[in-house]
Each structure stands twice: as structure tokens, then as C-alpha cells.
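Q: Structures follow.
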Structure 1
């Protein structure tokens, strides 16, 4: 998958991450989508680099959602300090 495909998937993942993450986020929708993109890119390329999954596998999408949710938790924890 190319970078454009990863960005499109990241956009969708950002929206899903906001939906699945419990509680109020304190972040706007645009910031949540940007963090979803970043988490998606990190999880996609990180998982492929570690050999956990290959491009085009459904595990990559699941990994991207989990990565985006983790990144949302981290950013919220830092912003609360």
C-alpha cells in the first residue's frame, strides 16, 4: 500500500479511534483525525517492519486502529499535566 492509501486509511482510523475511545477526549475532531493518521502510519509501518503482518492484511487495519487509540490516550495524558 502506498502512502496515499495509508493516509486514507489513517483518516478512517482517526474517526474510528475517536468512536472507540471511551470518555470525552478534550480534543477537536480535526486533531483527533490528525492523531489517528499519525497512529495509523506508525502502527502500519511499525507492524510491517517487525514482521507482524504484511501490506494488505486485515491485521494492519486493526493495528492502525489500536495504534491511533494508544496515541490518543498518550496525547490526552500529556495535555492534562
Structure 2
């Protein structure tokens, strides 16, 4: 079976919280380079890792990760108003 691209909002959420890649890596238990691979969408997270991000950012997994390109957060905010 062919692997799908998993899109994510890790970089945006990390910047919003003022967390470095190194600190986020320590929080979720991976190497800091893995955070870079995830943010560039060069690596798909395991289900367990996806839930760890969900717990840290206090957001549903499907808000952070998607199999389809995600709308920018600014667009989502505008749509809510």
C-alpha cells in the first residue's frame, strides 16, 4: 500500500506557544530533528506520537493532522466571524 502524505499544523502551533523544536522534541519524546521532518511533512507520525502532540497543544488530532492540505488558521478564524 502506498503511503499517504499527512499534513500538519505543528510549526504554527509550536510558534504560537513559543516552543523551540528542541523543547517540543523533549516533550513528545523524539529527537529534535524529527520535529523538523514532521514540520516539513517529510515524515508521518505514528498514531501514538500524533496523540502526544494533541495532548501538548490541547487540540484534537484531526485539527493538527490531516490527509488533505489544511486551510491557514487565519482563514478558519475569518470563516467563523
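Q: Given -26500 as the derived value for helix-only ellipticity at 222 nm (-39500 (n - 2.57) for each DSSP H run of 4 or more, over all residues; to 500), which of the supplied structures 1, 2 does it correspond to?
A: The value was obtained from structure 1.
Q: Moving to a separate point now. Supply the structure label, taken from 1, 2, corresponding to mean projected area of the Cα convex hull in nm² with the calculated value 5.7.
A: 2
Q: If you rank structures 1, 2 by mean count of other Cβ atoms within 10 Å over residues 11-18, which sits at the top with the largest value?
A: 1
Coordinate-derived values only; no laboratory data. This is a predicted model, so every value here is computed, not measured. Cβ atoms are built from the backbone, for glycine too; each structure is taken alone.
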